[in-house]
1. Work out the source of 13.2 here, i.e. which of P, Q gives that when mean count of other Cβ atoms within 10 Å over residues 242-249 is computed.
2. -11500 is what came out when helix-only ellipticity at 222 nm (-39500 (n - 2.57) for each DSSP H run of 4 or more, over all residues; to 500) was calculated for one structure; which of P, Q is it?
3. Name the one structure among P, Q that Cα extents along the principal axes in Å of 68, 62, 38 was derived from.
4. 0.80 is what came out when FRET efficiency 1/(1 + (r/R0)^6) of positions 178 and 274 (r between Cβ atoms, R0 = 30 Å, to 0.05) was calculated for one structure; which of P, Q is it?
5. Relative contact order in percent (Cα under 8 Å, 6 or more apart) was computed and gave 15; which structure, P, Q, did it come from?
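Read the figures in this text as sums done on the coordinates, not as results from a lab. Just so it is clear, the model here is predicted, and its values are computed rather than measured. Cβ atoms are built from the backbone, for glycine too; each structure is taken alone.
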Structure P
Amino acid sequence: MMRSALIGLVLLVASAAASAQEQEPRFAWPAACTLGQDCFIQNYVDTAPGPRFANFRCDRLGYDGDNGIDIRLRDLAAMRQGVDILAAADGTVLRVRDGEPDISVKERGAEAVKDVKAGNAVIIDHGGGWQTRYAHMKQGSIRVKPGDTVKTGQPLGQIGLSGSTEFPHVEFTVMKAQGDGAVEAFIDPFTALPIGSGCETAGHPLWAADVPYIPTGLLIAGFAAGPADWETARRGDYAGIKGGRNAPLVLWAESFGVRGGDTQTVVITGPDGKPVHQDRTVLAESKNLWSVFSGRRAPPGGWKPGTYTGRYQLERNSVLVIDTERKVEIP
C-alpha cells in the first residue's frame, strides 16, 4: 500500500510539473532579423547569484545583474534602415513609452537617462502572470497603445538606441507578475528559471523554436584610410569607401565574445594576390566587445591600382570562429 501511495505521489508531482509547463507561454523570436546573420544576442540574462556574472551556458557573454537578452544590430546604418520588433506571443499591451531620442548614453550621459533607462518601450501581458518587455525602441516607431490586443509576430515598433545603451538593440525581458501586476521575478527565456538561479541549474527553454547559442561572432568590418574611428565605423560611414594611392590601407573589425588565448590574423593582399600586410596576435584577455584595426602606410610611389582584399580571422583551439573578407578599390 505504501509503495502504491509513493508511486501515486510521484505521478502527481510529475503531472503538476507537466501542467505548469503547459501553462507557460512559448515565445517566438521577437525581431524581424535572422540570428547570426543580421542580428546577434550580445548579452544574456545573469544566472549567477551575487556580484558576478554567468549566463545560462556558464559563459561570460553578458553583464552582472542583466535581466533581459540584448538582440543587437550590426551598426547604426542597419537601425536607420528599420528593423521591426515583433510581439513574442499573443497578449494585451499594458504600457508604452515613446519620445526618447536615439542617442548613445555615452553622448547623452547617465544622468539624462537615469529615470528612463529602458528608453522607449512596450510591455505586453500574456496572461497567467506572464509579461514581456521590449526596450530601447526607436523614437516615434511604436505602433501600439495600452489596451491593444496583439498577436504573435505583430510589429510593435522598431529597434533603436533610446535610453541607457551604446548600441542599437532591443532588450527582450520576460517577467512573472503577481495578481496586482507587480513583477515578482525576471525569467531567463532559455531556462524558464528566475535570474540568479545558477548556470548549472536544469531548466527548459520558453522559445517556440530553437534559438542557438552563439558565443562569438563578427559584427562589422571594413577598410579605412587610416586608424579606424569607431563611432564612424558604427554609423556605417565607412561603407563604400575608396582607397587612395598614397593613403594608408587599414582593415578594421569589431567582434563580440572573444576569449583570452584566441589568435587573430589580419592579412591584406594586393591586386596580384600577394600580401602587402600581415599581422598575427594572440589575445591576452577575454572581451565581450572587441575592436581591432591593422594596416600600413602606402609604399614609396603609392599603391598600385586595383582591388585590395582584407581578411580577418579569429581562431580558437585551432578552429576558425570568424573568417571574413572585405575589398577596397584603389583607382
Structure Q
Amino acid sequence: MYPTFLVYFAHVSNLYYTLPQLELAKRLVASSFADRVFLSNSGTEANEAAIKFARKFQRFSHPDEKQPPVEFIAFSNCFHGRTMGAVALTSKEHYRSPFEPVMPGVTFLEYGNVQAAKELIQSGKIAAVFVEPIQGEGGIYSATKEFLQALRTACDGTGSLLVFDEVQCGLGRTGHLWAHEAYGINPDIMTLAKPLAGGLPIGAVLVTERVAAAINYGDHGSTFAGGPLVCNAAVAVLDKISEPGFLASVTKKGKNFRELLVKKLGGNSHVREIRGAGLIIGIDLDVPASPLVDACQQSGLLVLTAGKGNVVRLVPPLTITEQELDHAAEILFNCLPVLDKTAKN
C-alpha cells in the first residue's frame, strides 16, 4: 500500500493541458472580447506570437494569392519588445540599429495620425496594425477614441488585423481591466504579460475565433509556457484585480494621486504636463528626467524615465496605499530642485 499524497507540478509537457491552464484561459476569455488564448512566457514572446498569427491569418484568408498582406504598422514612441520581430515593431532606433537587419515590412506612423493610418491600411498590404491604447515606454500618451475607432474601421474594411498591446497598460493598470474598455473598441488580438502572474514569467495572446481558425496545432509553441505553477498564480491575480471594488480603488487612487502631483509639482517651471489614467502616470519635463529619477531613488522612491528621456514614469503597484502615494508625492516635490541644476548645465 503506497501512501496518498498530493503532487504539485511546476512543469507539464505542452503535449497536455492542465487544470490551472484551463482555468486561466476560461477567465481571460470570459472577461474579454476573445475566444481563444495562447500562453507564452513574456510580453515580447506574446508579440512575436501575434506577428506570426497575423501572417498566418492573412495566408489563410487569401489562399489564392501568391503574396497576401504581410506588412505591419506600428507608431511613433511605441515599444513592443526586444526579440527580432518585436524589436522591428519598436520605434526607438537605438533598440533596433545594433541588430539590423531586423524583420522587414514595418512602417512607423505618427501616433494618433488618423489620415496616414487610414491611407496605408487601405493600400491592402497590411497584415496587422500594432498599437498601445496607452503608451508606457513612449511617455504615457493615451490614444484618442477617434484614432482607435479609425484603425478599427479601416482594418474592418480591408481585412487587416488590429492588435492591442496591453502588456504594460492592461490588467487593471488604468482602472479598467483592459485599457481599451475605456474606448469601447475591441481588437482582433490582444497581448498581455507583466502583472498577470504576480511576478512569475507569463505572457498571453488573446484572439477571436476568426483568427484562431487560421492557426493549426504546431504552428507556434513554447516548452515552458502555461505551466501549472505560473497559471495558478495568474488565476489568483486575475481573480483579485477583476473585482469591481479593486478596479474602483485603482481609479480613485490614480485620480487623487494625479491631483496631488498637480498641486505639488504643477507650479514648477520645468513641469510641462502631468498625464495618465489610473496608476500609469507621466510627468513631462522640459529637461532630462534622469537626475530627478536618481534623486528619488536616493530618497527611497523608485521611478523610471520614459519618452525621449524627459518623462518621469510612475507605475506603482496596484495595491499601493493612499499614504504611500502621499509619501511618493512628497519625495518627488523635495527632489525637484535637482532640475534647476540640470537646466543650468
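1. Values: P: 16.4; Q: 13.2.
Label of the originating structure: Q.
2. Clearly, the read-out refers to Q.
3. That value comes from structure Q.
4. Working: P: 0.00; Q: 0.80.
Among P, Q, the structure yielding 0.80 for FRET efficiency 1/(1 + (r/R0)^6) of positions 178 and 274 (r between Cβ atoms, R0 = 30 Å, to 0.05) is Q.
5. Working: P: 15; Q: 19.
Structure P accounts for this read-out.
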